[in-house]
Structure P
C-alpha cells in the first residue's frame, strides 16, 4: 500500500486516539482514575502539568501502529475489520502493559487496571476502525 496513504491514516488515527483519550480519561473518567491510583503518590500530573510533547507522540505512535500493521502487512481496509483488529491488538498491548505495571508498581489498583484495559480496548476499536476505513477509501470493490 502507498506509504503516503499509510502516513495520512496514521495521522488520522493520532487525532482520533487523542480525542478519544481526552474524552475518556479526562472528561468522563478522570475522577474515577484519580480515585483508583495505587499507593504511589504524585504519579498523576495535573492538567496544567501535562507534558504535551510525549503525550502527542504517544498518540501519534498509536495511530501509526495501526496504520502500518493494517496497511503494510494485514491489508485491513474496512471499518468493521479495522475495529475488530484494533480491539484485539489494543487489548493485547494494553493488557500486557497494564498487567506488567500492576505486578511491578503501585501506580494503579486492580480496579483501575481493569478499567484502563476496557477503555483502551474501546479506544483502539475506534482508532482501528477509522484507520482501516481511510486505508480502504477509493479501493475498487
Structure Q
C-alpha cells in the first residue's frame, strides 16, 4: 500500500478512535451502573481498545514497521516510543482481559473488568488518544 493511502487510513482510524474514546469516557463518568450499563461499558471498552491497537498499527505501518497482531502492535509501539513501558503493560493486560470477556461470561470477571476499565484501562487509553491526536495535529 502506498504512503498516501496509509496516511489517510491512519487519520481516518484516529477519527473513529476519538469518537469511540469519547463514548468510553462518558460511560466511565457515571456514578453507578445497572447490569445493562455494565455490559455497555465493557462493549464500549472492547470497541475502543480494538480501535486503539489498530490505530497504533496503522501509524506503525506508515512509519515502516510490520505489526500484524494486537500484541505485536503494542510491543512495537513501545519500541517506536509511541507508548511508555507502563502503558504497554496496561494494554497487554487489557488485551488479556478483552479476550477473556469475549469468550466467557463470569460475574467475577465482569466486576473485575469494570474496575480495571474505570481505574486503569480508560486513563491509559485517554493518554494514548491524546498523544495520537497531538501527533496528528503536529504533522
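Quick note: the coordinates plus some simple rules give every number you see, no bench work behind them. Given the structure is predicted, the values throughout are model-derived calculations rather than measurements. Cβ atoms are built from the backbone, for glycine too; each structure is taken alone.
Determine which structure produced the value 30 for relative contact order in percent (Cα under 8 Å, 6 or more apart), calculated from the coordinates; the candidates are P, Q. Working through the options, I get structure Q. Source structure of the calculated read-out (Cα extents along the principal axes in Å, 46, 24, 24) within P, Q: Q. Taking distance in nm of label points 7 Å out along Cα→Cβ at positions 65 and 81 as the criterion, the top structure among P, Q is P, with the largest value.
Comparing FRET efficiency 1/(1 + (r/R0)^6) of positions 73 and 113 (r between Cβ atoms, R0 = 25 Å, to 0.05) across structures P, Q, the highest figure comes from Q.
Thinking of P, Q, which structure, once mean count of other Cβ atoms within 10 Å over residues 49-56 is computed, gives back 22.2? Mind showing how you got there, number by number?
Numbers: P: 9.6; Q: 22.2.
Of the options listed, only Q reproduces it.
With helix-only ellipticity at 222 nm (-39500 (n - 2.57) for each DSSP H run of 4 or more, over all residues; to 500) coming out at -26500, pick the structure among P, Q it was computed from. Provide the component values of the computation, followed by the final result.
On the way: P: -23000; Q: -26500.
Traced to structure Q.
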